[in-house]
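Have a look at these structures, which come just after this line.
Any read-out appearing in this document is the output of simple, stated calculations on the displayed coordinates, not a laboratory observation. The model shown is predicted, which means the values in this text are computed figures rather than measured ones. Cβ atoms are built from the backbone, for glycine too; each structure is taken alone.
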Structure I
Amino acid sequence: MRLRNNPKANEILENHKDIVVFNPNENKGKWHDVFGNDHPIYIEIGMGKGDFIIENAKTYPDINFIGIEKFPSVMVGALKKIDEEEPLANLRLMKVDAIELNDIFLENEVSRIYLNFSDPWPKKKHAKRRLTSETFLPIYQNILKRDGELILKTDNRTLFEYSLISFQQFGLQFEDVCLDLHHSDGYEDNIQTEYERKFSPFGPIYRIVTKFKGDES
């Protein structure tokens with residue numbers, strides 16, 4: 001269960017202005033200036049305690065990574081891990097809701113979006129809150145480059161099935177669908193989240209790689 005009430009969380013974020021981006025909407029269209037290069041930008045929506053985004057930043061120094069998390073108390077966990085690493089110039093964090101992404105990124109500014117173990121919002125009345133619903137897909141389509149990827153990992157079969165249908169109805173192109181990520185060949189480079197390491201022994205991890213279809217004309 002996520003801890004959301006650390007009373008010192010915002011103070012800790014303020015002490016990490018080198019990596020936490022405050023007022024991120026001011027960087028819309030200028031994220032390459034933030035990083036000081038023209039490398040591709042990959043974002044993780046709902047980064048949790050940061051294992052995935054930190055390891056990616058270490059593994060791929062020629063890619064700029066932005067971890068997005070709504071809850072400051074959760075982000076504090078990521079900052080503690082970052083403090084234990086060598087400085088990562090290609091990593092930034094920001095505390096925002098995914099619904100705000102059009103205010104933060106310009107059209108075609110992002111090359112890849114990761115959705116790792118997102119809240120499945122199991123009740124039907126909450127379906128529009130799911131990060132793979134029609135509420136969010138137009139936002140991703142707007143900020144992603146034409147050949148940009150949207151990648152989902154989940155251990156929740158209901159969310160996986162819902163996402164397959166949602167992606168198909170929205171007209172996304174399926175690049176890869178894996179029904180058991182940890183027991184399938186060809187995925188040896190998979191970087192795990194903390195949640196993934198903890199819960200993968202109890203069932204399969206599903207993964208979908210999709211792209212928005214561009215204008216063929």
Structure II
Amino acid sequence: MGSRQEKRSEETKRAILSAAGKLFSERGFESVSIREIAKEAGCSHTTLYIYFKDKEALLHELSVGPLQALQEKMETAMSDPGLSPEESLKRVSITFIEFCLLNRTMYTLFFMVKASRIDVEAEPTARLQQLRNGLFELLRKALLRCLPAGGPEERGLAYARLFFYTLHGIIGTYTHSEETVEQLMERLSPTFELSVEVLLAGCKQNMRERGEGRG
């Protein structure tokens with residue numbers, strides 16, 4: 001068992017993170033100051049700096065763990081040998097949507113704050129942005145497995161962008177819904193799956209019209 005001081009230190013850190021998450025979700029990342037977070041957490045700003053060097057460190061601590069868990073769930077869905085490529089794409093998409101709706105108060109923090117492009121080849125140095133890029137890459141791979149092989153790489157990337165925009169559009173529609181995630185998923189999962197089917201069919205039709213891909 002840890003010492004009393006260690007327990008108190010861990011409690012202080014949790015209080016700071018809880019305060020930061022609350023204020024960021026209510027007012028936005030840029031609008032909240034370190035002093036305000038410290039006040040909400042019941043400590044001084046100098047105490048806060050013992051644990052976190054700045055707001056970006058708080059952003060990292062709040063976001064990386066949940067996004068890593070999401071990535072693992074999506075990878076599991078993609079590697080399930082019992083699913084067809086189309087079923088895998090649906091599973092990955094629904095997993096992503098459900099996670100975002102479950103964490104809707106933190107959605108902007110997880111994906112938008114201090115974000116750079118997710119579809120560029122250059123490897124970002126920040127772990128949070130690496131995770132964001134990795135999630136996009138998983139969706140891109142899941143989509144490409146459903147499309148005829150041999151299409152131009154840039155076209156596949158464009159389809160992946162459209163797919164990603166669609167998922168975020170769905171999530172944004174229900175960000176402020178008063179329904180629980182369970183209620184939303186029970187009511188709307190068939191519609192979410194249909195949106196994947198329609199978008200995938202549109203990508204395939206576009207490839208046929210352009211004479212792209214094989215098979």
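Annotations
- Origin of the value 1.00, where FRET efficiency 1/(1 + (r/R0)^6) of positions 86 and 150 (r between Cβ atoms, R0 = 35 Å, to 0.05) was derived from one of I, II: II
- At a computed 3.5 (distance in nm of label points 7 Å out along Cα→Cβ at positions 158 and 190), which of I, II: II
- Test item: helix-only ellipticity at 222 nm (-39500 (n - 2.57) for each DSSP H run of 4 or more, over all residues; to 500) calculated as -24000, pick one of I, II: II
- A value of 38, 18, 16 for semi-axes √(5λ) of the Cα gyration tensor in Å, calculated from one of I, II, originates in structure II.
- Source structure (of I, II) for mean count of other Cβ atoms within 10 Å over residues 38-45, computed value 20.1: I
- Comparison of I, II by distance in nm of label points 7 Å out along Cα→Cβ at positions 22 and 62 - largest value held by: I
- Comparison of I, II - label where distance in nm of label points 7 Å out along Cα→Cβ at positions 126 and 182 is highest: II
- Test item: mean count of other Cβ atoms within 10 Å over residues 14-21 calculated as 14.2, pick one of I, II: I
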